[in-house]
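Take a look at the structures below.
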Structure 1
């Protein structure tokens, strides 16, 4: 993550946490250490890697070297062709 990975007081960045597709088939957890873990259906950890946040933009690098991007707009994460919502 970038230098804006935490807020003052050491609280996690607001993007940290679980993001899910409307049908919950895709579940992407952004971890506070700059790593992500994405599950698809019954397949846990289908994709894992690192991510960096710049403003509302996220750059992903999968552990296999694949890269992707995402943007958070109005509380929704648009990650390539996926639309993910914060899990309460």
Structure 2
């Protein structure tokens, strides 16, 4: 599973939250590709995926969150997505 989080640089609170979300994703799914993408560097990709607000989280090419989810919200969303793969 590939998780991409689009953000803007300079938000120290965001950086701390990213670490918690990454840990939750790894615990929930195990084999997760985690990518933190500065939207200023990845503007074309963000636009292609429909990202219009930040932070946004894309899972396997699908825009899933358009604001910062809680750890539990991300965990639940990833577990739900893995159910269809079994």
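Tabulated data
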| quantity | calculated |
| --- | --- |
| Parent structure of the calculated result 12.2, 39, given that Rg and Dmax of the Cα atoms in Å is the read-out and 1, 2 the choices | 2 |
| Comparison of 1, 2 - label where relative contact order in percent (Cα under 8 Å, 6 or more apart) is highest | 2 |
| Identity of the structure behind 1.4 (criterion: distance in nm of label points 7 Å out along Cα→Cβ at positions 57 and 73, calculated), options 1, 2 | 1 |
| Which of 1, 2 yields 0.75 [FRET efficiency 1/(1 + (r/R0)^6) of positions 25 and 65 (r between Cβ atoms, R0 = 30 Å, to 0.05), calculated] | 1 |
| Origin of the value 0, where helix-only ellipticity at 222 nm (-39500 (n - 2.57) for each DSSP H run of 4 or more, over all residues; to 500) was derived from one of 1, 2 | 1 |
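Read the figures in this text as sums done on the coordinates, not as results from a lab. A quick note: this is a predicted structure, and the numbers were derived from the prediction, not measured. Cβ atoms are built from the backbone, for glycine too; each structure is taken alone.
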